[in-house]
Every structure is written in C-alpha cells, then in structure tokens.
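Read through the structures below before going on.
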Structure I
Amino acid sequence: MLKNYKELKVWQKSYQLCLAIYKATKIFPKNEGFGLTSQMRRAALSIPSNIAEWYGRKTTPDYLRSLYIAYGSTCELETQILLSGDLGYLNKESLSELQRDIGEVERMLKALIKSLETKHLNP
C-alpha cells in the first residue's frame with residue numbers, strides 16, 4: 001500500500017513533465033505570456049495535481065474522475081506542445097523529449113485507469 005500519492009510513478013513522471021514545461025516555456029516570446037505559455041503551464045500543472053487530488057478522496061469513482069481529468073490535460077498539453085514546435089518556439093530536441101515524456105505519462109494514466117475500472121467493476 002502506498003503511503004502517499006508521491007510514491008505513484010505516474011505522479012512522479014507527470015511532476016517532472018510539469019517542471020520541464022515550465023523550463024521550456026521560459027524562452028517563449030513575451031507576447032505568449034498570457035496565451036500559449038500560460039495555457040501550457042496550466043495544463044501541465046493539472047496533471048500531477050489531479051493525480052494527487054484523488055488520493056485525498058479515497059473512493060474509486062472520485063479517483064477515476066480525477067484521473068480522467070488528468071488524462072484530458074495530457075491530450076491538451078500534447079496539442080500545445082505540437083503547436084509550440086510548429087511555431088518554432090521549441091527546438092527539435094526539446095519537442096522530441098516533451099513528446100516522449102507526455103506519451104509515457106499518457107500510457108501510465110491509461111493503464112492506471114483501466115486497472116481501476118476493472119477492479120471497480122469486478123470487486
């Protein structure tokens with residue numbers, strides 16, 4: 001049994017992704033401060049925050065709801081990462097690393113959601 005949400009690998013990975021997004025967006029044009037930069041940071045922050053939120057609620061339906069919100073934020077962030085690359089705000093190396101990291105978080109969330117749904121339907 002986990003002592004807290006920080007022991008979850010998906011939380012750890014999404015937290016590191018959030019840090020990487022904050023660092024990557026530091027170099028974005030100043031005119032994106034209230035646009036893409038802000039939106040990407042909010043989406044990135046939403047992922048580990050929602051994973052952590054369920055932990056305090058302790059019920060499977062609440063847990064799943066928070067995980068689905070986190071999953072939605074990964075899709076949103078992935079779109080924003082692609083746009084940032086196409087606009088030339090991210091170099092190819094940064095773009096590739098962020099895409100890899102978000103893909104990993106997405107897969108981990110899918111697996112956790114599937115596991116919980118299976119467990120919840122077949123107690």
Structure II
Amino acid sequence: MYKQTKLYGILKMKCPKCHKGDFFKGHPYRIKTLGEVKEKCDVCNQKFELETGFYQGSYYVSYALGVALFISVAVLHFIFKEKVSPISLMINFVIILFFLLPLIYALSKIIWANFFIKFDKKDVKN
C-alpha cells in the first residue's frame with residue numbers, strides 16, 4: 001500500500017508515474033550530477049521535463065521547504081535554549097540550510113514533478 005502513494009515516490013526519488021525508475025541521474029549530494037533530472041524513466045519511458053523551463057516552478061516548492069525548515073529550526077531553538085537571540089537563530093539556520101541545500105533542491109524538483117505527472121497504479125505490484 002505504501003508503494004502506491006506519491007510520498008513513496010518522493011522520498012525514494014523514483015519516477016512519479018511508476019515508482020520504479022530513478023528520477024535523478026545521481027545522488028542529491030553528488031556534486032557532478034547535483035539536481036540533474038533524467039530525460040525519461042528507464043522503466044516506463046515517462047518524459048520528466050514536460051516542457052521547456054518546466055522546473056522553474058519548483059522554486060516555489062523550494063521556497064516553501066525553506067520556510068518549513070526555518071520554522072522547524074526556530075521551534076527547536078526555542079525549545080532547547082532558554083535565551084534566544086536573532087543572531088544565534090540565523091547562524092543555526094544558515095548552517096543547517098548549507099548542509100540540506102542539495103536535498104531541498106532535489107526534493108523541490110521531484111515534488112513539482114509529482115504535481116503534474118499522474119501515478120499509474122497498474123504499474124506497481126507489491
């Protein structure tokens with residue numbers, strides 16, 4: 001059942017249509033292929049770039065993920081520290097953002113693709 005959800009395809013970074021083929025050319029933290037999306041799925045031949053500039057819309061998703069990350073860092077900061085200064089909050093956020101940036105970049109692209117590419121349940125067998 002879990003394999004039939006869009007969340008599975010996003011977290012495993014698989015094809016939005018079949019959840020079997022890889023979505024990216026490499027790992028999000030591999031510098032050489034950072035965020036490079038394959039042209040099409042190796043399994044179902046789904047084209048990943050539906051039109052020219054398709055992934056420019058993923059900037060909105062990236063912004064939302066960044067805001068969610070900042071809110072999470074702020075909440076954790078307030079929980080674990082008695083006195084919170086804006087400078088320490090920003091320093092912690094920038095450090096965490098620096099290490100999570102490749103992951104946020106990759107997640108924003110695959111989430112954006114999942115908005116427009118419909119999952120085909122008949123391709124998935126448990």
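Computed from the coordinates by the stated procedures, all read-outs in this text should not be read as laboratory data. Remember, predicted model here, so these are calculated numbers, not experimental data. Cβ atoms are built from the backbone, for glycine too; each structure is taken alone.
Worth a mention:
- With relative contact order in percent (Cα under 8 Å, 6 or more apart) computed over the structures I, II, the top value is the one for II, the highest of the group.
- In this comparison of I, II, the computed figure 1.00 for FRET efficiency 1/(1 + (r/R0)^6) of positions 32 and 88 (r between Cβ atoms, R0 = 35 Å, to 0.05) is attributed to I.
- Value 7.5, calculated as mean projected area of the Cα convex hull in nm², assigned to which of I, II: I
- Looking at mean count of other Cβ atoms within 10 Å over residues 40-47 for structures I, II, the greatest value goes to I.
- Answer label among I, II for the case where FRET efficiency 1/(1 + (r/R0)^6) of positions 8 and 56 (r between Cβ atoms, R0 = 25 Å, to 0.05), calculated from the coordinates, equals 1.00: I
- Label whose coordinates, when helix-only ellipticity at 222 nm (-39500 (n - 2.57) for each DSSP H run of 4 or more, over all residues; to 500) is calculated, return -16500 (choices I, II): II
- With distance in nm of label points 7 Å out along Cα→Cβ at positions 24 and 72 derived as 1.5, matching label from I, II: II
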